[in-house]
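Several structures are given next for inspection.
Computed from the coordinates by the stated procedures, all read-outs in this text should not be read as laboratory data. Here the structure is a predicted model, which means the values were calculated and not measured. Cβ atoms are built from the backbone, for glycine too; each structure is taken alone.
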Structure 1
Amino acid sequence: MNRLSKFLTTTTCALLVAVCGLLVTTSANADVARRVLARAEPDACYTPGGPPHAVGTYDEEGSLVSCPEGSVEKTNQTYLWGMAHGETPNGVEVLWFGTGANVACTTAGTFLGAEESASTINACEYNLSEFAQANPGINPNLGDWVEPKIYSYVPSAEVLIDRTPDDPNMQRVVGFRSAGLHNNVAFLAGGSLDGGIIMFAFNAFTGEYIGSREFGRFKTIRKWTVVNDVLYAGAGTPGRNGSILKWVGSQRQNCARSYPCTFRFAVVGSVGGVPREITGFTDENGDERLATSARGVYISPPITSSRGLPRGSEWFPIWEPVDYETDPIGAIAYGGGGIASIFDPETGSDSLFWGTMHVPGRGGFLHEDCFGLELPICFGTPTTEEESTALFYGTYRRTTVWKASNPASATPTVELLYGSAELPTFDPETRTFIDQATGWTPLYGPEGIDPYSYGNGYSWTITNVGGDKIVVGTLDISLLLGDSYNAGADIWVFYDPNQAATALYKDGVSGNVLNYGARTTAVSSDGTKLYVGTASMANLADGAGGWELVEIDFDAPAPECTEDCDDDGMTDDMTPP
């Protein structure tokens, strides 16, 4: 078990001494308004040392009222995982989103080999959970599974509606990592406990449930996008590759045998790696294309038909992690982050912005595990505390941010905006990590974007807001690293495609630093508001854990600080450690 996975399994309140003063801060870091529209509520009781866990008291609507003495409230729904935005024919905006339960537990178990852990803010039980004990064949990494939820939200009415259907497939879906909306249909999708993915479909505007369907040939599904009135999604396939799907169905029930039907898709491209994010852009010839962030960044051919891309379209990469990462094992640990396009006045066409994702400790885990082999390029199992430290720091990576001008041309101009000129690289002869040149010089700053923080591991979302700004939302594990001053997900904004980003918020999007990730976003119809669904590192924390839906209004000024504020806009108790 590597240094960080050990840390994740033993986190205690002693490392979080400043959390109580930072959980909810009201001071704004920029002249932009923000507010929490909805949040997860405690839904179960947790008994330290359990299971079995105490059973709480619930009201007539099924909401938790109280937990017995000796237990604490638990908020299982920690991630607002997938979200889509639409507008009814009469102009009413609606958001559809799905949740994931205890996702920090499943991620640490899957990618880091983490084991049972408990702290004052989070508990993971794995194979010791009540669910795992009732289902002895379940993967221990999924032992903390709880049925996810589906919601719709109408911003103008501030109404949140639970749309979770009474469908047996709800007992098999891991969580709703993915959401798409088009032509009056809202899709919520995620992985199955048995493998494959499961999709659920609704009438997006009446809320009527259409049905669900499982797709065994795909292993995961992430982002959806609409380009030229056609809906696309990226899905992972066996072998850690991916397919680009085009929706060719329509709104109709009982779709397994009917045509046309809701759950009909065509594969319009194959890419290397799991396509995590997908976006449309206009190339230098005025043609519409798609780009996806997978193992690298892949570009589609021009979309020349009103029916979208044809089946089997050839996609090509313009950038891959090995173009930058100097450590061969480290390069395998990279994941695709957010991706978006924006019109660039310097080129007269759209440029692409994208980021990378680095599961904290994943590089070290791969070096230690080495795929069950003994390879000279792997560090292997550390035998001393000094070796554990060397492995941790030698493999630890933070997010990078990139830009490509004329991305569909024969010679795209790719620039490193935030990253490193040198990276630690494992040297088998000395069994140490030695800095090696990447071949790139960052234009604006270091890995992680923020030069004062060590925690930004993901550029989880990159979004074009209003057509004139690129917004980057991060995953920030500073709190796990003992850095309470920089704790909470960041929001950074490129107000100009050819200038450095500006920090908007660095305190968990809403001011709740337990929001360690800006997980998913949607943009209002008029382009003035960004809706952010957060990912929380906590399922306990006295009601401060769980997902939040946050609205950032770029047209509304932030309220004046109501506390005693320093010149930097931070409250007086928010001092560096």
Structure 2
Amino acid sequence: MTSEPLSDARTRRTYSVFTAGGLFSTTTVAVATTVIAAALAYYHWRYEGWRETIIFASAITTSITAALTLLTRRILFSIAVVAAAVTMIVVASDVKRHYIEMVLHAYDVVFYLTSLSTLKYLWVDHRVHLIAIALSFLATGLLGYVLYNRDSSRIPRHLSAIVLVISVALTVWAGGAKGERRNTLFFWDNLYLSSFYASWSETLETLWRGQLLEALPSQPKPLFKVPMSCVAEQKPPHIILIHQESVVPPSFFPTLKYDTSLDPFFKSFDGKLHRLRVETYGGASWLTEFSVLAGVSTYSFGGMRTFVQSLMQGKVHDTLPQSLARCGYRNSVFYPVPKDFVSNGRFYAAAGMPEIFDFKAQGAKRYNERDKFYYGNVLKHFEQHMASSRAPTFTYIITSATHLPYRSPYEPEVNVPGGGAGTDPEMNEYLRRLAMAKMDYDAFRADLLARFPDEHFLIVQYGDHQPVATRMLLGFDDKLTAEDIKLTPESPGYDTYYTIEGLNYQPPPMPSVETLEVPYLGTVLLEAAGMPLSPAYQERMRLLKLCDGRYFTCVKQDEILGFHRRLIDSGLVDAR
């Protein structure tokens, strides 16, 4: 009998360790499963935030793995496929965040798979990434095929079912314990899985509704038409819209002691204080920006409202800047941070403001320069423009010095009043910054009059939301962050202000409503500038009067939702 060569015998013994009839051995399956499980556990623990979000993400990952194991009885196949999917989610989130400062959302999956034009755009501009995605799916499919056929494990289904029930229960608990999605979650680095998993509920809500924007199924009124041209009755004024970051009148809080010389800052040309109701507290300024520019409430987007500027890029037409562009305005925005932040730059450009002077373009050294820094850049912009053109300008200025945090003095060498005796330190610092904001605005106004004595200016200011420093005055604990504070749509925590002022120009009377809700502000601005209103803005003006300044809280909601249907059917809002 011929003996087997030593090398062949060693090869057969080695092969038998890994396979048995084409299957991975029990030892191989156990080791591989343990390694993958450990890698997943490490990722969740290291990168998914705090206890509740770690449990939330881990429980969903475990639930999916258990469900696959319940169906196939193959543990290595199930956990490896899930690990591959987790890897794709994390990588895709990181790539998306790199380009537009936003992480992967479940609606991205739905949108891209149902939009041929978007896939064509990706093929032209991001071909490498699109090919990488396709190869990732192909590799995951091949991995699953191989492992399904070679995984020797056969886990009893009752064990998988028990794990599934426990992990689903943990998901439900953690989902409640972690609270509602934080506004910041979709652009933070890390927490990619938590954000993606949480986004499925709002995506399913949108799919159930059939569209992003809440609207009536139908309505009988004629479609809106966008005018091809614009003829103003008089010389149009230059329009300056100032987004006063985190600014609220201190007079809204009767118990607050402050220097009342701040009060004129909040009064319009008619000598009155006009309330504005916004839809966010302490942060998420982009929600207010969207409502001002698009003329639609973010609440009407349901759970998707946090992502409204990204989702609605290029999908809103007849915006405030577009209306002004038809009237010959040169539109620009002065933005205090990089324009890629939460994809704002793309939204501004699509909404009709192609000139974006962001952090870099303005030569800023910090994200919260004094207001006078931005005003100085605007004055230079005006001088350059008016030296060569007679076209009117629309300039959107976003300030930043009054933004949180308020734990340390901002420019402590500036001697300005804070709060009275006993004022909370955060509020005291906020009031100091407010005094500087007034000082800088007064100087800006004086410079406009001195440098451009023959020009007409309309200045509209608004507070985008209250500062988190007001939370104690609203009855909340001082340890809470802005996103921990839950308010109803009519809460006083959403009240800020807006002002209208004319320089060498007399605006018409302002709306006589107790509180103006933020989607109407663009309409009020157009009216104050003497611009002809498009049919859609005429309807907004009718609704303003009908609803006494209310929009989302209007008691005649069918009027608002019918308006949304007309916007959609007229092609002014693409609600896909």
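Each of 1, 2 could give helix-only ellipticity at 222 nm (-39500 (n - 2.57) for each DSSP H run of 4 or more, over all residues; to 500), but the derived value -2000 comes from 1.
Rank structures 1, 2 by Cα Rg over 2.2 N^0.38 Å, for residues 134-397 alone and report only the one at the top, that is, the highest. Could you put the intermediate results ahead of the total?
Details: 1: 1.13; 2: 1.37.
For this comparison of Cα Rg over 2.2 N^0.38 Å, for residues 134-397 alone, the top structure is 2.
For which of the structures 1, 2 does the calculation of Rg and Dmax of the Cα atoms in Å return 22.7, 68? Answer by label: 1. Across the set 1, 2, relative contact order in percent (Cα under 8 Å, 6 or more apart) reaches its highest value in structure 2.
Which structure, out of 1, 2, was distance in nm of label points 7 Å out along Cα→Cβ at positions 334 and 470 derived from, given a value of 2.5? Walk me through the numbers on the way to the answer.
Numbers: 1: 1.6; 2: 2.5.
It must be structure 2, since only it matches.
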